Structure P
Amino acid sequence: MVSMAAAGKSNEASAIATGEFLAAMQSLHGDALRTVVRFGSAVAGEVFTGQSDTNLLIIVDTLPLSVLLTNAPAVQQWTSAGNPPPLLLTLDEWRSSADIFAMEYADILHRHEVLLGTAPFDGVQVQREDLRLHVEREVMGKLLQLRRAVMAVGSDQGQQRSLLLNGLSTLMVIFRGVLRVAGTAPSKDYLQLSRDVGALASLDATPFERLVQHARREVQIPVADATSVLTGVLIGMEQLVAYLDRADGSARTGSTSS
């Protein structure tokens with residue numbers, strides 16, 4: 001269990017890293033920098049001890065190769081601290097890509113924190129059909145990714161547990177997308193989010209709940225249980241793919257599922 005003092009130091013270090021990264025972006029982009037927005041688990045209030053996982057959207061006027069190369073050291077330092085690579089878009093790209101990245105846009109628009117500048121969100125909307133297609137693609141993609149990862153780590157249960165925990169934030173983004181497609185506002189609480197998806201898609205949410213509890217340092221998953229949790233997650237993702245396929249079929253035929 002991490003002490004409160006250690007957690008405080010971790011949060012402080014994360015804040016300093018974010019401030020340094022923002023300063024670097026301002027210095028590198030100058031007047032071309034429109035905004036930096038934080039989104040994802042940190043803004044949702046679900047921050048796991050020992051994980052930075054700060055998602056940033058950076059919008060600029062232009063992105064020539066020379067600027068990307070100059071950005072490289074700051075971004076490398078940012079990701080080496082455990083953060084995902086920032087989403088770096090031009091203003092025109094941001095305004096025209098809601099149909100392509102519908103799941104991420106829905107997450108950003110619903111809950112975000114502007115760190116620099118003014119977010120150009122007016123007029124940007126996510127269409128339900130675009131979101132449905134994107135969620136279906138991401139769920140299937142995540143399932144395929146998990147299968148590849150399992151073959152890479154083999155029977156090493158420690159690595160099995162690590163690959164599940166490393167993919168937890170992505171799973172929660174997908175779960176939020178699934179609920180939004182169904183017309184349900186997703187919960188901020190990851191345990192409730194997992195249960196809601198389980199109820200919606202008729203799948204066992206227990207493996208996903210165990211991952212959340214482990215990441216929160218509430219109830220740890222013993223290494224010896226990693227394979228069983230992994231099995232449950234894979235089965236759950238397969239069932240989620242099947243649920244979305246059924247829902248898609250009902251939408252195409254205009255019928256309602258029982």
Structure Q
Amino acid sequence: MPRFFITAAQRTGDRIRIDGADGAHLVRTLRVRVGERIATVDEQQLEHMVAVESVSHAGVEGRIVGTRAARGEPRLLVHVLQAVPAQGMEACVEALVVAGAGSVRPVLTARGVRRPDAQRAHGRVQRWRTTAREAAQLAGRGMVPPVHEVVPLDQAVTALPAGCPILACVLSADAAPLASYRLDSPGPAALVIGPEGGLDAAEMTMLRAHGAALVHLGERVAPSRLAGVLALTLLLAASGDLDSAVVPANGEQ
């Protein structure tokens with residue numbers, strides 16, 4: 001069933017309007033017809049089943065026939081601080097959102113890519129945010145995880161919520177296996193994924209100063225663009241998030 005995120009401006013009473021890019025996708029690509037049903041999720045993370053009543057070039061309008069709390073959000077909110085790879089960041093964002101990231105925070109590191117000019121960086125972040133929205137819709141998420149502006153690693157760490165435990169994925173003899181790591185609290189956590197060349201000594205010192213725990217993903221080395229989704233999946237599995245099955249919407253809640 002098609003699923004779309006909506007704003008308060010798209011709802012009037014029990015009617016919902018889907019226009020713009022989403023409306024065009026429904027009309028031109030999915031070829032939705034009157035009488036079919038689609039799922040929408042609002043900013044309060046409520047899922048509304050909508051019976052389509054009109055279709056035009058401008059988009060789709062329909063009536064709410066059922067509402068429930070939106071599912072699809074992990075029990076554990078994980079902020080992923082991802083070193084921007086030379087290639088593949090868009091696919092990396094997509095995978096992190098599908099896997100269940102609470103937010104994606106692209107970071108610059110000493111051994112990673114250079115900082116792009118401001119105009120180019122803004123354009124890239126906007127594309128990543130579009131990717132995150134589309135991935136969240138397809139994955140059945142209850143919200144669109146925010147994709148933050150690109151900042152140096154130390155700034156991203158400082159911006160984390162107070163008391164948020166930090167797990168840094170590193171190649172280090174004193175790192176603990178992430179697969180068996182257990183968090184002390186159910187609150188938000190952060191994962192730090194470094195660049196291909198690894199974090200440098202100053203970055204490691206900074207992370208330790210913020211109380212970061214060092215963890216590893218096993219003997220095999222994953223590219224930075226893949227390491228984040230592997231680490232996130234392990235952490236969410238340990239929290240029990242992968243135990244529940246998808247509950248299809250049926251429009252008759």
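Each reported figure results from applying straightforward, stated rules to the coordinates on display, with no laboratory input. In this text, all values refer to a predicted model and were calculated from it rather than measured experimentally. Cβ atoms are built from the backbone, for glycine too; each structure is taken alone.
For semi-axes √(5λ) of the Cα gyration tensor in Å, for residues 136-183 alone, the calculated result is 24, 11, 5, so let me know which of P, Q that is. Source structure: P. Of the structures labelled P, Q, one was used to calculate mean count of other Cβ atoms within 10 Å over residues 152-159, giving 12.9. Name it. The read-out was computed on structure P.
Consider the structures P, Q: one of them gives 1.12 for Cα Rg over 2.2 N^0.38 Å as calculated from the coordinates. Say which.
Working: P: 1.06; Q: 1.12.
So the calculation was done on Q.
Looking across P, Q, the calculation of volume of the Cα convex hull per residue in Å³, for residues 24-103 alone that yields 100 traces back to P.
One of P, Q was used to compute relative contact order in percent (Cα under 8 Å, 6 or more apart), and the result was 17. Which label is that? Traced to structure P. Tell me which structure, out of P, Q, gives -8000 once helix-only ellipticity at 222 nm (-39500 (n - 2.57) for each DSSP H run of 4 or more, over all residues; to 500) is calculated. The read-out was computed on structure Q. Here distance in nm of label points 7 Å out along Cα→Cβ at positions 160 and 200 was derived from just one of the structures P, Q, and that gives 2.1; the source is Q.
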